[in-house]
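Following this line, the structures themselves.
Derivation of every value follows stated rules applied to the coordinates shown; laboratory data play no part. Bear in mind the structure is a predicted one, so any value in this text is a computation, not a measurement. Cβ atoms are built from the backbone, for glycine too; each structure is taken alone.
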Structure I
Amino acid sequence: MEISSLPRVDEHTEIVTADAHAVWQAVGEVLDRSFSERRFAGYARLVGCPDRTAAGPRPLAKGSAYPGFHVLSAAPGRELALVGRHHFSTYALVFRLDGTGPGRTRLRAETRARFPGPFGALYRLLVIGTRGHALFVRRLLAAVRRRAEEVR
């Protein structure tokens, strides 16, 4: 899948008072903890995702997976690209880490997605239109910030 071919949905940013290495570790820990909940596996099964369980190498690398996502690319301390698909959408969630000064990192989460057909349009309305997706991503970023800052 070519991420750049997917339409941009949104991007959220969090400034973290920790270096990129600590933020990278926190991203992996938070994603592991968040996506290990049974409800994500059930949801992935319900909407027809091929990736339904957490699997693959840790720390995160190409071949790692979560319910609904698999790692397309992982550049430790710089970028993590997760991609997925199901009956109603093809999507990507890309985490980018940029140093902003000594001991500070900008963590960005960019979402790209395509929602084909009438059911895709309805799904987009339910997930994006209600701001549920934005709330979920902001909570993930805040959890990463808290985790990275507590271990620095």
Structure II
Amino acid sequence: MITATDPTVTDQEIARHLTSAEVSNRSVAQKLGVSWGRVDEVRQRLQLPTYRRGRRVPERSWEEAVRNRIKTVAGGHAEWTGSRHPLGTPLLSWQGRAETAYRAVFRLHYGRVPVGNIKHVPDCDVEHCVAGEHLEDRVMRDARRAGGAR
């Protein structure tokens, strides 16, 4: 633990490193060579929430939880950054509600509950892609096979 403080480090520099409740006082203190107490004083002056190890700031809505876990990648595909089933299936768990990310993203993208299993459209070859436009339910597959529009 660092006990001596670097007098050249300003409170503004400390504040720049305290970007959210997910940044600990200890990590800022170690990075800047100042005491934990000084960082805590700056945090309190800025009225930032106290850091809680291992706890994220909870999302305010289900939609926010979905959007926070999607990363857009090349080719219009999307990667799921949240948890996964041991077989790789992307999963969303929010406020005690759990479902596959495919169903959550489908509902958010199309504004309706999917019918049957969610699968990728034929021209999406990226395993576990969660881009809304790359997902289709049974109704959409049946329409595509019948020659109709999606």
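The figures follow:
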{"read-out": "Structure from which 1.01 was derived, Cα Rg over 2.2 N^0.38 Å, options I, II", "value": "I"}
{"read-out": "Top of I, II by FRET efficiency 1/(1 + (r/R0)^6) of positions 102 and 126 (r between Cβ atoms, R0 = 41 Å, to 0.05), largest first", "value": "II"}
{"read-out": "Computed 15 for relative contact order in percent (Cα under 8 Å, 6 or more apart) - originating structure among I, II", "value": "II"}
{"read-out": "At a computed 0.15 (FRET efficiency 1/(1 + (r/R0)^6) of positions 14 and 118 (r between Cβ atoms, R0 = 35 Å, to 0.05)), which of I, II", "value": "II"}
{"read-out": "helix-only ellipticity at 222 nm (-39500 (n - 2.57) for each DSSP H run of 4 or more, over all residues; to 500) from the coordinates reads -9000; which among I, II", "value": "II"}
